[in-house]
Structure I
Amino acid sequence: MKVYDSGVFLVNGKDIVPETEAARVQQLTGKPADKAEARKGTVAYGIMKAHNKSGDMENLKIRFDAMASHDITYVGIIQTARASGMTKFPLPYVLTCCHNSLCAVGGTINDDDHLFGLSAAKKYGGIFVPPHIAVIHQYMRENFAGCGKMILGSDSHTRYGALGTMAIGEGGGELVKQLLQDTYDVACPGVVAIYLTGKPAPYVGPQDVALAIIRAVFQRGYVKNKVMEFVGPGISSMTTDYRNGVDVMTTETTCLSSIWRTDGDTRAFLEKHGRGSEYRELNPAEVAYYDGCVYVDLSDIHPMIALPFHPSNAYEIGEFYGDLDEILDETEEAAAKVAGGRATFTLRDKLVNGKLQVQQGVIAGCAGGNYTNVVEAAHALKGRSCGDGEFYLSVYPSSQPVFTDLDRKGLLADLMDAGAVIRTAFCGPCFGAGDTPANNALSIRHTTRNFPNREGSKPGQGQMSAVALMDARSIAATAANGGLLTSAEDFDCKWGDVPEYHYDDRAYKSRVYNGYGQGDGNAALRFGPNIKDWPEMEPLADNILLKVVSKILDEVTTTDELIPSGETSSFRSNPLGLAEFTLSRRDPEYVGRARAVQAIEKERLAGKDVLPEVFAAINKLPGQEKVTARDVELGSTLYANKPGDGSAREQAASCQRVLGALANITQEYATKRYRSNCMNWGMIPFHLKGEPTAFEVGDYIYVPNARRALDGDLKDIPAYVIPNAATPGDGRVKTIHLYVQDMTKDEREIVKAGCLINYNRGRKR
């Protein structure tokens, strides 16, 4: 694998020419290299242009062809859109029930949300997929993705590039804008070529390919907020089902979207699913320019394992065993940091004759539950046993059509005969709502993520387990060896013998409600007792006073740490209830501190003179002599070096806002989607110039003229740190300098309005 240090020209879809050698382009084509023109030659550019409503390809305003949400997000999105004036779904909007499918936690609330979703589909004209029928992304692959399309989803793994669709996972606010017939506004992203050549070995699966790419690009931010465009002859060595498994994992690189060149197998996939008319050949132009290139020889990839606590923490399984002591030490050290003294996680005690004993295996969801993966696992386990020890294996086919075809071929029986448990289509194991392992257990999973505690354990309660990501083939090989970690490369199996898939959508015709374009505006929404409206939020004041309620110096802070997944999401439709879990596994004191600030702000709004010592310090600042509490909005803020890696769930931002946050201060935002969520919920996405040494938790940061700053160039926003009396130091006010990366006109107005709902209510439509 090679990662290029500069942009490249791709000539005739096969010749990679580094930008520094541009003269070769003329040798190959007879025409000089024209970088500006060649940028238009990517597949991504053509699709974005077709969906752009701005007329300016530098600043895009995108309208999507369809949208999708699951049952952690669709209630909040519909509630926001209702409050903003929506009367119907103006584009196909799929509501799936694949995250909170189990109606076993929190009483009636999960199924209450499902019935709300069904009633919304009937009222506004949507598509409703009931629990256990399909995971969100498999349903979209089977029914909506097509060549040249764009799809927006409120799940970060919204990726259908292998079907020629540019799909983007964003927070709920961006979906609300589409429901209001507004646009997705973004600067035209860079495009990076992922050039595939060779052919994967039969024992190498899509997760192995994906983890190898993630390892190469994540740490250096090579594709962050860019489009990954898969090109090269190696694409045709993989079936489309296999490509889908690679593609969905591109989210873990922090790219914005993905797209693949299409071929006859893409056509066959769409025809099999009754949508042959959706096929179009997509290839880069004769000369296409890419902002970077990752050269991948698929023949060189070996079975991989991504150890806790990130998909980029990846090794070849052979490499892992070759350097076992050092890698286990590093992983245990990382676990100790995650646990923070509250729990213990160990790996060395799991070694058995030089092999690592794992306690659980899971093959599931949009990444692992694909037909091909389950077939390979069934073949590996046919006539074998998972054993009667502590190891167990759960398999979740990704949709009812996949499930029924596996069943009709007898493949599920082969898995069950080996001791595996077959479950319905469900995303739970991927985010901590299903198959939570035992304390101090290691789970190997063909799912999308292995972030800290995402599997459902709670260090604050003395519980800690962890997940390593692997491909279904190596998980099956491990299961056949009773849980001793085994590479598919070292396992005797006839890999690659996959019978043709037969798609039958009778389950969908029987259970899925398809009401697009047939909404009944007079129909009533069905509310459960946990479904609450969003609380009112203040517009941004001219001056703001921020109290620092958390300071996180970790290299990266994930959205799962900002708002934990798992059973906490039972409160997803109750903004105030869910907010009580904000940062609960990372900084348990956050909620109490934020609530205290919120209480002072309520006193200020009631006309009380609050924080006299703080305002005395403010009055000593130049030009601030007459400022009183009536002139300053008070809210909380957190500092984090790089927040927002992971999920698109807007709750990571909305929960902060519900607790009174007015801003975040960072060095960098891990993803565009988290930054967008912050702005859509009325928080200023500040960056700090320099290191965060001038303030601590409990200190105040005064930002005069904050509202006016949003009308300026955002490049330098002076602020003043007013130390809390209890903070060690000399007590003097310090000046810091903040800035904000560019915001669109609408984003500035949304933040000034206090949130997207306020903005939409206040404008003429």
Structure II
Amino acid sequence: MATPTSVKPTFQPFVPATASRPEFTVRALILGALFGILFGAVTVYVGLRAGLTVAASIPISVLSISILRAFGRASILENNIVQTTGNAGQSIASGVIFTLPALIFLGFDLESTRIFALALFGGWLGVLFMIPLRRQLIVEEHGTLTYPEGTACADVLMAGERGGSFASRVFLGLGLGGLYTLFQNDNLFGLFPSQPDYQPDLTPQHILKGSAIRADVTSEYLGVGYIIGLRVAAVMFAGGVFSWLVLMPAIYFFGSHLSTPLYPGTVPIHDMSPSDLWKTYVRPMGAGAVAASGLITLLRTAPTIISALTAGLKTMGKNKGEAPAQPLRTEHDLPMSVVLGGSILLVALMWIFLQFHPVPGAQVGPLANLVASLLVVVFGFLFVTVSARIVGIVGSSASPVSGMTIATLMATAAIFLVRGWTAPAFGALAITIGGIVCIAASNAGDTAQDLKTGFLIGATPWKQQLAIMIGVIISVFSIGATLNAMNTGLEQFQRLQKPIPFVLSSLPDGVQATGRFTRDHITLTAHNADNASKEEVSNAKQYVLLNAIGSTTLEDGKYLYNPATGQIEIQWIQGIGSEKAAAPQGRLMATVINGILSRKLPWGIVLLGVALVFVVEMLGVRSLTFAVGAYLSIATTLAILVGGVMRWMVDRALAKSGVDLSESESEISPGSLYASGLIAAGGIVGLLGVCIKLLEGLSEQRGGHWTLWRFSEHNPLHHNWVSILMFALLAFSLYYFARKPLKTEG
């Protein structure tokens, strides 16, 4: 059989097209599905906390080689199906956490069924829209589009086939990182503080009052910092320094004399803790900065986007009827009938879901739902084409998916504004559109990387494409469950320092009564969360639940109103959006939608963030990383910086010993594999802690008193210096094992 003209004669895949090896096996699908569930959940956990995601294809490939080898000889094609199926969980989770948490910030509830449906629609659209582009992008432009993650993954699989063994370094990171997290995490044993904290306002001169220096000393932040490197970590930390050590002290210095609250604050500045200043004034500024930097990134890549879209459209027209009647195994995609039929079916299912299962409290008409479904197709095809090409140039980590999503939301909100669709329900619908498009673009980029891996090793494309779709439908279960578990497990109820008198019959603009609060028991913390004390409240059904969005009286969020006293007494702080799960991209999406539709943003602070981004850009620094750092808590960025410093120290040590740094910087270096294990360990054990906290809350609501045994805060090791020392030892383990060469076999 003649070689198809689309394959360059000089290229030969690792497994010849005429060879037949085990590939689409049951055990490969099962193992890949398990990895999809695991890494999907870990991505949600780490992404909501750090605002960053890390590619999962390399660690999945490494683990697959080791596990399948234990059950007998596995082929390279079988291991490729495992990583292809499992990587779907990470890519779908990335799209979900960047967008759907915005529903919480807009005052709506997250539902597992909604997350499942939207992630499924977006994930499958990303695969289906990518299939017609595969031959042009992956095959014909081989050598032009490098697809760095896909190529690195192929190197791992080929090394494993030849006898290379890398899994021990990942397992080592999993073991040590998991053991460390068991004693570091407050939701688990809590032997030492999870967040050493120093507040300069305790000094006699009150220097930098209103600021705080703290570090969330987790294994996952250390691993993320190592993988992204010192430069990116330092730029991110610089954003945190600006917010926490410049802006917040300035706000306190100039505003502490005010006897009344300064908008958007609801209490006087002199009564605010550093955490209060962060969530009241820094988050809106950070959201404006991230939005502006996202748009700048989008404009900077506009030429690439236009060329990618043009090339994609030409490819679809060029390839019509060109496929051979009986293609080689390595050229066999899912047929166009599946692509077109599946796309039409998904659009119909999307309209049915939006029409008959709307966001609670966000019912819109059939016309709006039809417009939403069509916008998903238009923007989805546009940005899937763009994403699939851009990741071939810059890689998945640097792909401006958030900028594409912002463009989708701005265009959607503008259409809604022209139509007069400005009610809160249309904000939820706009986020739905942006969420599906973001998930589709994210999954299309990772699908392109996976197909590049398959092209290099000689996999069968249609089997990979089917494996990704199976991975999507399985991993979305864990993604929705993890998102809701974190929102509930990290939530807090705070008694307001000064109850606010309200009359339910005449609520101010931006405040809505949404029904009775139905829990029997809740645990309250003090208003100042930095020095929290707890008290129990029973018979919580007496409260009325209020939701504030864009109010000048109440900070955005949920509150409990006591009809007996006529006052708002308790603030219900959702887990997502808190300092422990800031979800910067989700906050950004809510800011964009709320700003266009309701026009009730604190524009002064938002525009301060925009101006800050322009200054940073003029200094020659890529502003998106700085903006994310300015939004996040300094506790996150400082811990990530430590990982970046470890990467710098390892590179220096290796350079002095004569090691080629191009190998040490690769995604299959000893340090990167160990760091991947630390990230996975922190995510897995951290999620275990969230689940335990959730079970304790359920027991409390039912009148029980089940709690996990934990070390007392008065134990002799519960001191900041112990926490810093243990984190330093974990960092040293990363430095040590990153310099030890990987073992090879054969």
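Every read-out reported here was derived from the displayed coordinates using simple, explicitly stated rules and does not represent laboratory data. Small disclaimer: the values here were computed from a predicted structure and weren't measured. Cβ atoms are built from the backbone, for glycine too; each structure is taken alone.
Between structures I, II, where is relative contact order in percent (Cα under 8 Å, 6 or more apart) highest? Provide the component values of the computation, followed by the final result.
Details: I: 14; II: 30.
Largest one: structure II.
For structures I, II, which has the highest computed value of FRET efficiency 1/(1 + (r/R0)^6) of positions 49 and 497 (r between Cβ atoms, R0 = 30 Å, to 0.05)? Don't skip to the answer; put the middle values down first.
Working: I: 0.10; II: 0.65.
Result for FRET efficiency 1/(1 + (r/R0)^6) of positions 49 and 497 (r between Cβ atoms, R0 = 30 Å, to 0.05) over I, II: largest is II.
Of structures I, II, which gives 0.90 when FRET efficiency 1/(1 + (r/R0)^6) of positions 121 and 385 (r between Cβ atoms, R0 = 25 Å, to 0.05) is computed from the coordinates? Don't skip to the answer; put the middle values down first.
Details: I: 0.05; II: 0.90.
Answer for the origin of the read-out: II.
Given a computed value of 1.6 for distance in nm of label points 7 Å out along Cα→Cβ at positions 113 and 129, which structure among I, II does it belong to?
Working: I: 1.6; II: 2.7.
Of the options listed, only I reproduces it.
Computing helix-only ellipticity at 222 nm (-39500 (n - 2.57) for each DSSP H run of 4 or more, over all residues; to 500) gives -8500 for which of I, II?
Working: I: -8500; II: -20000.
It was calculated from structure I.
I, II: which one has distance in nm of label points 7 Å out along Cα→Cβ at positions 145 and 217, as calculated, at 4.6? Intermediate results must be reported in sequence, preceding the final value.
Working: I: 1.6; II: 4.6.
That value comes from structure II.
Quick check on the output: 57 is percent of Cα pairs over 20 Å apart, for residues 481-624 alone, derived from one of I, II. Which one produced it? Intermediate values should be presented prior to the final figure.
On the way: I: 75; II: 57.
Here the read-out was taken from II.
Just checking, which of I, II has the largest value of Rg/Rh (Cα atoms, Kirkwood Rh), for residues 233-536 alone?
Working: I: 1.00; II: 1.04.
Checked I, II; max of Rg/Rh (Cα atoms, Kirkwood Rh), for residues 233-536 alone sits with II.
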